[in-house]
Each structure stands twice: as structure tokens, then as C-alpha cells.
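Bear in mind these aren't lab numbers, they're just calculated from the coordinates by the rules spelled out. Since the structure is predicted, the reported quantities are computational estimates derived from the model, not experimental observations. Cβ atoms are built from the backbone, for glycine too; each structure is taken alone.
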Structure P
Amino acid sequence: MRRTHNLKIGVSGIRGVVGEFLTPGLAAGFAQAFGTYVGGGRVVLGRDTRPSGEMVEHAVSCGLLAAGCEVIKVGVLPTPTIQVYVEATRSHGGIAITASHNPAEYNALKLFNHEGLFFNHYERGELLDLYHQSDFRHARNAEMRGVSSESEGPKRIHFERVLRHVDQEAIRKRRFRVALDGVNGAGSLLSVDFLANRLGCELHAISVDPTKPFPREAEPRPEVLGALSELVRDKGCDIGFAQDPDGDRLAIIDERGAALDNDDVLALAVDAVLARLPGDVAVNLTTSAAIDDLAERYGRKVWRSPVGEANVVERMRASGAVIGGEGANGGIIFPPVHYCRDSYTGMAFVLDRMAATGLTVSGLAASLPRYHRRSGKLQFEHGRLGPMIQRLEAAFQGGRIDRADGIKMSWPGRWFHLRASNTEPLLRLSVEAATEQEAAALFRAVREIAQS
């Protein structure tokens, strides 16, 4: 992660606190650099429901127009829907204005290339060079392009791609009773349409008003989903779904009102896909070893990458994986829909699996390999990660070491991963073990050594 004027430059784009680090001038400048990079072509522009979204959208639109781009505004839409639309319309690029799971005071520009994929390391470097050098394309009067709007097309294309990979009729026949927490985000109204109208579910929804603030923490972690759990129990629902503000992350509540671990959300999708498609799996280094156990059941291989959607997608494309994602955040990537994290694909796959097997959510989860995880954040000073890694390597022996993203050390049945966050100025520590006691002990040991 790099910093420019205290703006975070990460795997997915740029982000910062609006009014402090992310200003209209910076947004317009980056957008003009982006427009220059894509040669003044057609750019799809969408956003989530944050209060700052409209302001940032105007700034970005100005920057793109100044570079001679044709701007297609798609309004408030989930990030995966925007990515699908960039690729489907053969646009030159796309920008989603969203800070995803970060608090409402943040906003960000997620940048996509002509395939609707996050910029890779080299593309980000070239774009930053353009920005720092102010080497922008300046469109003259005759080169100015227009702004157009599109709202229904992106949703239609995205939903069609998802639904062709599940048995819609079987799902509709079950008439599942579904609870939804849309966090008043970009996916709120689309999710109501998707579940109630496209899949025939009896829907009970909360927080699906995109004009209102986020009612809970943006990241759909199990501990902040109490209202959804209560709704599942009160209405006797078969399942509950929760999204983040831009609709790329998914959390699940079972029929008893209990939240599934985020790794289980990805594992359910992996199990559903490997049961009917031959191929490998690609996930990040922090994803549960349960994925390895599942792949072994089907005689498949697991490929791992550094954390970040762009990194997982790169590994998926290189390995030809048929399913992938980031387990710690419930991010599911299914290439036939698009190489992006997509909560709609996740919802459809889980409902399809329930319809095909006749099992409840808890029944499906009970069939998954079981591990116990501990995760936390550590404060650190810039440049101190290297010494931390050296201390950990000296203290822990006999494990398999992976230094692709911080340090991961693995032993049979347990592992830890310490890395710098892609979105915040801190370290993230994740551990996993066969029992809660082992996981807690390993977490404490790693934390103490790292902070010594």
C-alpha cells in the first residue's frame, strides 16, 4: 500500500477520509489521470450510497471529461454490477466510487481496466506516474465527449449471468423464506428484486433504503448482524443474507439465527461448484484450510495468492480455477459471471444448493471441514514489519513459510498470517487451528512476539 498526500493507494484503487485526504481536487486529478491512461475512451461510472458519493461523482466526471472520455453514469449500483457492465459493453475502463466495507466517512475510487478488472501492479504504477507528473490528456473543444445515463442494462446483464448457473425453477418451487440486511447500500433495491422477483423468495428485508445512512458497521461481520439474526428467528426464515455497502461481500445467517463464519460462506460456494464442475480453486493466504480439505474431497488443487481481489483474480486466471475468493470477507469469485467478488453469485449458489440437497443452512455448514479462527489488528510504525517477521521466524520453527504477503507459517492443522492491511495503516493477524483453545494460544503467542 502506498500513500499520496495521506491518500491510501492499495490493491483496489485509492481511498481516504472525505474532506481530509480525499478532496474534489484529488478525485478529479486521479480521474483525469485515469482518463488519460485509457486514452480518452468510454468509462463507466457508478457509486454506492455514501453521503459524499454525489460530490465525488461530480469531481470524477469532470476529470474524465477533461481527458476527453465518454462517461456512462450508471448511478447507485453494486461494484460487481459495474464491473460486469464495463466488460459487457467493451468500455475502456470503469470507476466505482465506494469505500466498500470502510466506515461512512471514507470514500474511494475503485479503478477497473477494459475487462472490468482491478488494475494490476504494473497498471497502478503507470497510472500513479501519470498522476504525479500531471501528464494529463487535455481535451480541446472538438474532442469533448458527452455524459449519458444507464440504469436497467447493468442490472439485467449481471442478473442474467448469475441466474444461468443455477436452477431457478427449483429455487422458486421451494419458496424460501429469506431475510435480508442491505445496510442501506448500493445493493439494497437490487437485492430485493433479485431475491423476491427473480428467485421467488418470500422476502423479509431491513435496511434497504439507499437514501438513509448505514444503520450498522459497514463490514457485515457476524457480531454486527444482531438485527438480521432476530429477523430470521422472528419470521421463521430459512436463511438470512447481509451485504456490505457496495455489494461485493456476503454474510449468512442460518435458520436458527446463528451467523456463519465468513470462511464458511466461501466454502459453501466452493462445495456447490466443485460438486458439478471440474477444476481447481484459488483463494488468498488468509482463507481457511477448510478450502484445502474440500478441494481434496474432489481431487482438486488449491492455489493461494496475497490478500486482495486483484491478486486472487490474477492467480485464478493463471491457474484456470473454476471458483475462488477471499474467505475472511465472504467474497466469492465465479469466472463465468465475472472475475470479481460478487454477493449475488454467493446468494444464488447457496439457495441452489439448498434446493438441490433439501438441507438447511446449518445442515450444509455441518458438512464442511471445521477449524477455529482468531483475527485481530495490530498497530505498527512504518518500516517495522520486517523486524517483526524476523522475530516470528526465529520464534516459530518447523512450519512452512510463505512470504508473498507479510508472513504466513503453517503446520498440520494450524497456521498464522501477519500482513500489512491494504486499506488501513495497521497490521492484520489471522490464525487458525483445530480447536478454539489452540487458536487462542497461537494468536496470543504471535501477537506477543510481534509486539515485543
Structure Q
Amino acid sequence: MRKSMLYCFLLFCTLVLPAARASAEEVVQLSLDDALQRAMERNRDLQLAVLEERKSSAQVREAWSGVLPQVSAGFDYTRNIKPTVIYFPDPAALSGGGASTAPLVPLQITQDNAMNASLTLSQPLIDLKAFAGIKASSIVRDISREAYRNAVSSTMTTVSIAYYNVLIADAQYELVRQSLERWQKALEDTKAMFAEGMAADIDTLKAHLSVENIRPDLLKAQNNCSIVRTELKNLLDLAPSARLRLVDSLACDPASAVVPEFGPALAEALRSRPDIRQLELQVEAEQVNVSATRAQSYPAVSAVGQLTAQTQYEDGVSLSDTDWPVTSSVGVSLSMPLFTGFRISSQVEQAKVSRMQAATRLEQLRAEVRGEVEIRLASLAEARKRIEVQQKTIMTAERGYDISRLRLREGVGSQLELADAELQLQRAKTNYLQAVYDLLVERVRLDAALGRIAVQERPDVVAGLDE
């Protein structure tokens, strides 16, 4: 029995656990488009923005209720413990001529049970505040839509840069690994030359130190790869154990990175950026708020109507045998504040100040956008020029390294000369890599600065939140 249990346990450990580990460490192949699509579906900020838009749409419907008919029904039941009575002079005494001395006799005017049913209708005819509220709620809905576009822009920018961070981290790791391989080959060449008496012991020692000094850089680059991958997985809501394999590469044709003119670019930004559009709508909403606040001092007129049916009956009487007399009435209601202790005028002044504050914030944002667009264009142009320069520099550095290594093999070069050539080659490749990364990132930032947002059909990011 024990042997059978032990055999089953070993079989479980051999078959099930490796499969579970392999599933936990599933490789996720990811292109930039895939990353952006996943972020659109999983990002919490986008979920909040969509929910806020749904909330603003409900507020528009609520605002319309201020100008639509209001219908309400009511029903009351009363059990009279003691009947209500009123007092009248005794009719017999009145007939005898003694009205002033006639005694009062009670008259019961209620029965044991009383019911009252009513239907009330109210229709606003003139209410400027309600109409202003409808317009304001519609503007708020438009603001929430621009907030969604702004959240999309921020998400796309953040995810794109995080994706490029992983690409450059992998490329930098590869550069350090290639540098380590070159130094290891140089160490082997130096050992061979030392064995032939063509190099001194100090040359071998220097080559060995160069190999060992590059290993910490390799570990640092490897750790950086892990860090940026974790950041990208957090943005995409991926499992921490998932292994990312990026499909795209860190490559870009500088000719494709067209730098637009400042004037048209600024005009596009001022026209398309969602944050600017939000503040423009906010200024408009504050103006409507001024009108709505001032409308509190205007008269409000409503048409009202009421239909009432009531009955009373004693215990023992069937409800179907009772009478339900119906009364109805219609009318017009007018209300207008005459003096509110300067409350309305103070609120109007506050609304005007809020409008001026919103307009000032809008002008400030436009000035900031102008500076941002100028910086983004300059950075993109600089990165493009650096790529063109570094492409030629890499070829020169590779040629210089090959010559230095050949001179060292022939015994006419030195370890210092090779180290300098290696440093120049490593720096040239690193600078080129950084220039490509900067070009890609600056292009993403420029698109965000100009308001170039590809918002197509909104994904169902709030599925499961309605319950």
C-alpha cells in the first residue's frame, strides 16, 4: 500500500508539477499593437473614464426631468378610533326662539374607516433654470467624452514608452554581452601570444581584468531587463510569472520620421488635444452656470392638476358597497423670489469668477502646449540627426577595432590601444541605440502633444461591472 502511494506521488510530481510550472511560465508574444489593444481592454483608468461618461449621460436624462411632466399617485387609509364631531345648536331650541340659549349638540362627521386616493400632475411651463441645467449637463457629458480621449492618449503613450523601454533594455544587454565576448576573444589571443613569447604577463592580466570588469555591467543590464518587463506587465495586467517575448524590434528609418512645421503642428494641437477641448467646454459650462444662477431670480410657472377619490364606511360594510365621489381641479402655480438676502446676486458673482478662472486656466494650458510642441519637434529633429551621424560612427568604430585587434595579434599594437578601440565601439553602438530609442519615444510623445489619438470603437472595458 505504501509503495503504491509513493509511486502515485512520484508520478504526480513528475507529470503534473512540471506541466503546472510550464503553464505558470507561459510565454506571451507581444507586438506593440497587441500591447496597446490589451491596455485598452484592461486599463483601470479607461474603465473609470467610461463609467464617468455613462454617469454623465444619466445626468442629462435627469436634467430633462425638470421640464417634463411629473405624475404622482397617492393612497391613504385612516382608522378612526374615536369619531370626529362638530357642535351645532339644538334645532328644537332654535325653533322655540331661544337661539342664544340653545344648547349645542354633537354631530359625528367621520366613520370607522376612511380612504383617499389621489392623482397629481405638474407640468413646468416657464423655468429658465431647468433649461440651463439641461444645457449644462450636455456640456458635462461632452467633457467626460474628452476625458476618455485624454485617458486613451495617456494610456497609449505610457504603454508605448514602456514597450520601447523593454526593447532598449534587451538591446543594451545584448551590447554588453557582445562586448564581453570581444574581451574574452582578446583574452584568448593575449594568452596565445604570451605562450609564444609575443606578449608580457601584464598584458594577459589586463585582458583578464577587462573581462571581469564587464561582468557587473552584464548583471546590471540583466536586472534592468527584469525591471522594465515587470513595469510593462503591470500596465497590461499580466501575471507576474508570464514571460514576455516582444515581436517588434528597436529599429526605425530616420527618413520616415518627418518633422512637421511648427505652425501647422501647433494649430493641430490646439484643435485636437482632448485636455484643451476639456477646458474649452469647462469655460462654456461656467458661462451656462452663470445663466442658471441668474435664472433663480426669474419667475417659474407650472400647470397643476389633481384628481381625488375618497370614501368612508362603518365596520361591517363591504368595500364594494361604498361610494367613491371624485373631485378634480386644475390650476397654474407661479413662484418668484422677491428678496433672498443677496444670496442670488452673490452666487452670480461667484459663478462669474469661476468662469474667469476657467478661462485663465485655458490660456495657461495653451501657452504650455505651445512650449511642449516646440520641445517635441526639436527633440525629434535632434534624435533623427543623431541616428544619421551614429550610423557612420559605428562603421568607423568597427573598422578601428578590427585594426587594433589585428595589430595586437601581430605584436605591433598594445592592450591599451585595443581597450580604447573597444570603448569607442561600445560607445558608438550605445549612442546609436539611444538615438533610435529617443526617436521612437519622441514620435510617440509628439503624437500625444498634437492630440493624434486613434479612438475607434470603444472596447467593452466595463463588462461585469453592471451587477
Kindly point out which one of P, Q the value 1.5 was derived from, the read-out being distance in nm of label points 7 Å out along Cα→Cβ at positions 279 and 375.
Q
If Kirkwood radius over Cα pairs in Å, for residues 87-182 alone is computed and equals 23.8, the structure in P, Q
Q
Taking mean count of other Cβ atoms within 10 Å over residues 175-182 as the quantity of interest, name the structure among P, Q where it is greatest.
P
Computing relative contact order in percent (Cα under 8 Å, 6 or more apart) for each of P, Q, which one ends up highest?
Q
Where does the value -11000 come from, among P, Q, when helix-only ellipticity at 222 nm (-39500 (n - 2.57) for each DSSP H run of 4 or more, over all residues; to 500) is the thing being computed?
P
Supply the structure label, taken from P, Q, corresponding to FRET efficiency 1/(1 + (r/R0)^6) of positions 71 and 327 (r between Cβ atoms, R0 = 41 Å, to 0.05) with the calculated value 1.00.
Q
